[in-house]
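Take a look at the structures listed below.
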Structure P
Amino acid sequence: MTIRIFLDGATGTTGLEIDKLLGAESAFEVLRLPHEQRRDESARREALARSEAAVLCLPDTAAREVAEWAQETNTRLLDTSTAHRIAPEWVYGFPELTRGQGDRIASAGRVANPGCYSTGALALLRPLAESELLAPNWTPVFHCVSGYSGGGKQMIADFEEAQGAQATNNFIAYGLNLRHKHLPEINAHGGHSATALLFPSVGRFYRGMLVSLPLPKTAWQKSCPTLADLQSIYRTHFSESSLIEVAETETVEQLNPEALNDTNRLKISVFADVETDSALAVACLDNLGKGAAGAAVQNLKLMFGN
């Protein structure tokens, strides 16, 4: 018996990618509304009630509205917006976040899919926080670069349709108000007591991402762990995951944000300098894969035992 999944609002970049990935999964039947019914409340309510699960690819306000509708049904929800990522009654949909998170997702009726930057940031921060080696007042500062697909239709158009001088703009830094929408979930799920900072940017490539976490001497309660110790912390934390790996960084000379494109994988590279007692941890992932659509399908599989 196939599981019916209603895709609500699947016209954006993430929604279209989820639709494509679910189409390759024989266990799922994707329910899509005709274009003329996508804003029809009664049609959407009916589709919601007819489905075992709904994936919400909607703005925050609309996602909250559908969550209210779903209280009248037995339909399980997976929300890709930021609306419920720190809501206590929703399970955060990063299965590798900490031990038992995958089991919590599997039994949940409400799952909030993580943000792409958040996935990389939490993969770097949470294992260190659980190691209890970090100085409690140290501020994590994440430096990130993503493909322009992460900015949605308008940013895609800005990069792909730009003419003249604007077409030479190969790099954009943004989020300069220091209040990026992914910060609340990083702070809520990072396991660290101090508030983080996030500095995102976009390069002239469609998909792919690097999230970097500098670890200076002040990051540690005592001295910086050795490279081997840091790698061990990450490998131990993700030992039960086949999707997250720790690189042998002795062989790494440069990092390519597109290296894991079209996958649901994440790779962590760790670098250390014994002279300055500092280190650097970097997560590479596909912002549309492990950072969005791939994660959504992974969560649906967990929710339905596939």
Structure Q
Amino acid sequence: MSFHSGFVCILGRPNAGKSTLLNALVGEKLAIISPKPQTTRNRILGIINVPQQKGRDGGQIVLIDTPGVHRSGSSLGRKMMTEIREAVDGCELILMIVDAKRKWDADDALVLDLARKAETPVFLLLNKIDLLADKRDLLPLIAQFQARHNFKEIVPISALKKKGLDELLPCVVKALPNGPRYFPEDQITDQPVRFMAAELIREHVLMQTHEEVPHAVSVVVEQFEEGPKLVRIAAVIYCERDGQKAILLGKGGQMLKKIGTSARLDIEKMVGTKVFLELFVKVQPGWRDSRQFVEELDWRRQLESMAGPPEK
């Protein structure tokens, strides 16, 4: 029996189910989820250790969840597309995920074009099969996709219902090269807890607000102090206009309180202790078109700035 390892990129259009798949395969909530397009803005890494079993090789799959592939017009959009390309360039396998209920269109063609250019083996995952009224529709659907590209595998799944995932994992392991264990067995992500806390806050903003507000919001954790019995967090919710700030605050501050309470409960589940969460709302006009501001949102850059300048 041999040990396989490698980096596997999840690629798809917005709302195809990429983050749901990541969370389902890892078994923990690493990526926030909402019905709003472009919820995922950064590459999110999840680590899966597959034990050796009788007749099956073991391995370590390093999954990379990416933002939804789209035509970018803002600095934020271009940054998201850069995240996607960097993930694709550095992987050994691509999991292209499509919504089995949607008709093929130009957005799907854009995703497939990215996968083709990578010259990397591609698995096609037909997601949301639980929503198909007649499962016999799967066979002609598979035939349609086989005509578009020479996929290494085509696997029907439901990421939400966790159907087909037990069949998918051994196929992924087998497709990866023999290699080392890149991360310790007890590690499931490379994300810092403070970044995951910021994302949980943003998830609750997405769930509680509507229309243009979700896309215009970013969250930065400015204070994160871990104690034995209490974690203190201060975070800023940035938006672009005063009208958006008014919506986020709500009448008498009720909306911000609602967001803070629900986010705090989720953060407490994640860190396993009590959390004191303080939220602020600030207006940063046009931040999505500011390359400098968008770059500063990257948690990797935030960690570098917290560490200070390198020693000479």
Structure R
Amino acid sequence: MGLLRDWIAAARPRTLVAAAVPVAVASAACSQHWTLHEESPVIIGLCLAFALFAQIASNFANDLGDGLRGTDQVGRVGPARAVANGRISARAMGWATIACCALAFLVGTPLALFADPWLFVAGVLALLLAVGYTLGPAPLAYLGLGDVFVVACFGVQATFLTGYVLHTAMVDESTIKCCCEQESSLIALAHWPALIRDLLIAGLGIGLLADNILLANNARDMETDAAANKRTTVVRFGRGFARWLHLLNLIIGLTCLTWVFGWLPLLLTPVAVWSHWGFRRAREANDYVPFLGQAAFILLLAGVLCVTSACLHP
């Protein structure tokens, strides 16, 4: 079954920032449009729990999928993988992945019942994509779609859906009924295009910053991924491409957050420049090890600054 420390390592705690920040940023964006209601902390907590369980399920599935395909073998740089190194059996990791998906579905059920039954579809799709990132007949990570997956799912989708659920708690029922008495909550949301715009732009910004976590991981593992036929964007286009993508993610990501939250996210510019300068100078696999943590730290700081800006918003 593996020791507790093996399970904690397999959950990859540093990557959990990518699950928590979209929820925080979506909440901050919504608070700039409406005053939070007393039910909002519960809804935010459920959204956060769903996101964390989905992220852990994705990490477990990644460990299992790469272990079964022989990707994480001798020569890999970075933290040891549980399944590949025999610390956790493939069977146990599979059941743990299923358990995390079940817990995510469980905490997400009240959100669907409270806001819109269609959220069941969105939640199931999110979990299928999270697990299908490395498992299944056509895993996204092995097709070079990992970066698209991170930006779309852990950025835009997570931010927008959190804001969509929160909207039902922020707008009085009388307001919704006045606008469209017999319409669904999704149609009601369309009456506030400014919120939709902010959620999509902020989600894109967060997703791009989160992608630098994956980019650092893939730049580090380029040789072993190529040997296992894991066709990440770094394997396809090289580390030179990764350096430019890292820069674009920082520039566009911070620009998107500045568009929504004002100048405060720009305080991250010196940290972003420092991190990218180091990333650009990296050449060997070992050189890329620190940048996963740096990318997670920048993402966390971005979330803190966005929430701070929303709190200061008049």
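Readers should treat all values here as calculations from the given coordinates under stated rules, not as data from a laboratory. In this text, all values refer to a predicted model and were calculated from it rather than measured experimentally. Cβ atoms are built from the backbone, for glycine too; each structure is taken alone.
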Inset, instruction - Work out the source of -9000 here, i.e. which of P, Q, R gives that when helix-only ellipticity at 222 nm (-39500 (n - 2.57) for each DSSP H run of 4 or more, over all residues; to 500) is computed. - result: P
Legend entry - Which of P, Q, R leads on distance in nm of label points 7 Å out along Cα→Cβ at positions 102 and 294, largest value: R
Legend entry - Which of P, Q, R leads on distance in nm of label points 7 Å out along Cα→Cβ at positions 198 and 238, largest value: R
